[in-house]
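Alright, structures below, take your time with them.
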Structure P
Amino acid sequence: MEITLAQLLESRDERQLRQIQLTHRFPGRQLICLTVVLPGPVKRDARSLKVAEAGVAAVRSLFTPVYEDLRDLETGFEGYFVVEGELLDVKKACCGIENNHPYGRLMDLDVMEPVGESVMPVSRDRVGEPPRRCLVCDRPARECMRAHTHTFDEIVQTIDKIIGIPENP
């Protein structure tokens, strides 16, 4: 099912509110928020659920969450994991999943840091990691996104290749 921009923006606001609530509920512990990187108006399909399932398993393989909330939404999968550990150690471990898991480039594992009454994701550079790379080429992803370097079809074909979905003849 396709979603609208309004639905996407509302889901982001709700996700941030949930992140704020969880960081206040579990002070001294770390909040990991898992989402799936999937461009376009369809955020929930077989591909996204396959990546989400792999992401959940990867997080559980490194941590024993003291709290977990998995949400299979039309606006995209959201996984919330509250874990023990030092903030930057948890971020480094999450970067390891993003960098090394076969589907890692399709996962967004944000470690949330309380900032005043809000939260912010811990940046990759705080743990010595370079920016995320583009799905299609090896340039920084933000550069390609801003410049619209690749077509939607190129990006989808690359995602399908990563997941192992055969090309259409």
Structure Q
Amino acid sequence: MVRHTAVEVPQGTCYGQTNVPLKETFEEEAAAVKKNLENINFDLVCSSPLSRCRKLAKLCGYGDVLEYHDRLKELHMGDWEMHMWDDLDMTIWKDDWINNPAPNGESFAQMYRRVSSFFDELKEQTAGNVLIFTHGGVISCARVYFDRADIKKTFDLMPQYGEIVEFEY
């Protein structure tokens, strides 16, 4: 799984599923990702349909063989999207951020269920080596799904932009 490269939004912005621009360093960051993937053969390449993932997948040379899946999108932050975290009333999340959604958004538990259903179907396909271009929240869900993290600690393990994280069935 590959997290998209750095985005061009002010530090502390909640951007969730909003299509946001990538930093001017995109081509340099993407070249590093491509280099780390160049000697690996993949049976299946999937991506979130959000522009930050699509653009990275295409620059890495997978545009022609790419499958887009909505279940690989980032957490839908609803009314919080494109607002500064410091300006939000986080009371609902302080009580239970796993099960309580952002207003008009989805909860982490809901996102986990959609990401898990994607992995469950992937297991049935028996596609050998799979490459997925996605988001930090989806990779956090994968860590829980593959028993590499407790759900309560997933956001403490957020991958860096452009980081590649490997999992095995």
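Coordinate-derived values only; no laboratory data. The shown structure was predicted, so the numbers you read here are calculated from the model rather than taken from an experiment. Cβ atoms are built from the backbone, for glycine too; each structure is taken alone.
Could you figure out which one of P, Q the value 3.5 for distance in nm of label points 7 Å out along Cα→Cβ at positions 12 and 28 was computed from? Answer for the origin of the read-out: P.
When distance in nm of label points 7 Å out along Cα→Cβ at positions 4 and 124 is calculated for each of the structures P, Q, the largest result comes from P.
Consider the structures P, Q: one of them gives 2.9 for distance in nm of label points 7 Å out along Cα→Cβ at positions 140 and 156 as calculated from the coordinates. Say which. Answer by label: P.
A value of -10000 for helix-only ellipticity at 222 nm (-39500 (n - 2.57) for each DSSP H run of 4 or more, over all residues; to 500), calculated from one of P, Q, originates in structure Q. If relative contact order in percent (Cα under 8 Å, 6 or more apart) comes out at 33 when worked out from the coordinates, which of P, Q was used? Value 33 for relative contact order in percent (Cα under 8 Å, 6 or more apart) corresponds to Q out of P, Q.
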